[in-house]
Structure I
Amino acid sequence: MHRLETRKILVTGASRGIGAAITRRLLAAGSHVVAVARDFSDWAEHPPQLETITLDLSDLDRLPDQLGEITRTHTELDGLILNAGHGRFGSLEEFSYHQIREMVEINLLQHIYMARALTPHLKKQGHGDLIIIGSEAALSGGRKGAVYSACKFALRGLAQSLREECSQSGVRVSLINPGMVDTPFYDELDFAPGETPENHLRPEDVADAVEMVLQAHPGTVFDEINLNPLKKVIRFKK
């Protein structure tokens, strides 16, 4: 087993919410973390084993070159946690074509680009973990969630296919599907999870699952983990 204190792991969407909780958990365990996000201005902690990379993952034209630079300068990476994403909800006809494209770029395509850039390195070294943070929206489509669910369903297919492609190389691929988590994800939305503890997950709950996946015996892979609050309650702001 590769202990967390010996590992170097890249986390996307690392500055807030679930990504920040995962990053802090890995740092506390002694891992070296390469944290990727658009803005780290609110990030107070800068321990020596943390390296931040400011990157707009939705800028797909520039992303391949930027990812190439990351792979060249971080050859010791043995873990990749794909967490970045953005939520927008409404009936399909409420989305402009531009908004549909933006949603697909940030919630699907940039994940595929990240995996394309870094998975060959993990396979070459013969071990490592690729963890995708998905969503309960990958399991069941819902009203006003067509575009978001389409992206999350596609991520589930990506994880399943990559698991088949990578297992013979010693690389584990896992998908974690949280239900509603109490994070800034809902700040600009017109709904949020209920306020009582049993109505929402905590970002730390997802970090728990990530740590369990990473700490598992090398021959064990958690294909898919679904997390949900005990009592699902949606609170509408208007």
Structure II
Amino acid sequence: MNTKIALPPGQKESSIFPRFGLPQYAERFPTVIDKVVLTIGGELKEFEITEELKLLPRNKQISNFHCVTTWSKLNLNWGGYSFRDFFETLILPQLNTEVSFVVLKAQDGYKTSLPLEDLLKDNVLLADELDAKPLSIEHGIPLRLIAPDHYGYKNVKHISRIEFYAQPQKIKKGLAHFMDHPTARVAREERALTGPGILFRWLYKLGIKGTIKDFEKATAAYKSKL
């Protein structure tokens, strides 16, 4: 007997896992894809992490990915490093003050944030593999965040910089700020800064097909130049 997986409020299972995001990022791509270079900053002396990441134990997990626009891709097999291990081993020894807020920035200019306590959960990874293969350009090469309890826009691809702060920072303005909930928890349907999540289901859903096409077109053009 088949048992249906219970999806979070307003979500629908997708048969595909597309490259997806805000339309203005469709034609933006990472410039460094053959190695991990992470710049660490915020309220500590800036430094870079490269090969040090490989000293951490590797983790694997199967988890679901929930896009804020209402589609979900289930049972994705990720590989990488626990964010908690990353923080406790490589960041904590460099800190001289307590931190509680993290800003994550990508090579393509995208940025978002999460409370540190959310990033220290057992299921949060700095992932470099999907289905036992290195990440593709579609899904975040060379390194991305996987935080299954939070909508996809918190799961930053192509991470290049991570900043740690004692207090929350305002990192976006205008509409971008409104669309970026501080925690974006899927279970609580935190789809935007204010307002009921159920309202934004219908608004965000309208752009799914067009966004997929835009990203597919841009990705094809990018790959043709490689």
Structure III
Amino acid sequence: MIRIAPSLLSADFSHLEKEIKLMQESGADWLHYDVMDGQFVPNLSFGPKILADIRPISTLPLDVHLMVREPFHLLEAFADAGADFLTIHIEACESPQRYIDKIKEMQVKCGITLRPGTPLEMIEPWLYQVDLVLVMSVEPGFGGQKFMPESIERIRTLKAIRKERNLSYLIEVDGGINEYTAKLVTEAGADVLVAGSALFGKKKPKKIMKKMRL
């Protein structure tokens, strides 16, 4: 089953509750929540407070992507705010095992990710422990970027590793996902599609989500 996770970075925050409810009614499976610190990536975005405000609005799982340098001090705050998934960047954490242990201790699902230019081997030691691997198909930090086709091979490799080693992580893809690129990544093995500008601000997001699943 292909899951679709609208990225709240692309929502109209003057009508956030309305936007979230529209995505839920249109068939979204998760909500994707990008956290940026202005250091690991140039941009700034949301903290735990907004996530806590969102939690009562929707029953959908909240998928939190931490684009933050050494975010250990934030893990509990985001877990308390209602995060269902917490995904860390391998490049941003000096001791990934410490993060994974803490996230699991809080009974939150753990994800791991890496920049497009970081070798996949960097996350291999932790693949057997995580619930989700996020493949960035753009450089992290900005919405609305063009899909990087080289990410398709990375998805195929992760799918092959999962099968060979009898692992169970979900493969999530974020960056430039729309009704056209969705087909490319799902055929390669993606399970979860993060989409922002392809869904928010569109007249018929339900129709677009349906096409993404074909």
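Kindly point out which one of I, II, III the value -11000 was derived from, the read-out being helix-only ellipticity at 222 nm (-39500 (n - 2.57) for each DSSP H run of 4 or more, over all residues; to 500).
I
Can you tell which of I, II, III yields 4.4 when distance in nm of label points 7 Å out along Cα→Cβ at positions 32 and 96 is derived from it?
Checking each candidate, the match is I.
Hey, mean projected area of the Cα convex hull in nm², for residues 128-175 alone derived from one of I, II, III reads 3.4; which structure?
That value comes from structure III.
Coordinate-derived values only; no laboratory data. Keep in mind the model is a prediction, meaning the values are calculated, not measured. Cβ atoms are built from the backbone, for glycine too; each structure is taken alone.
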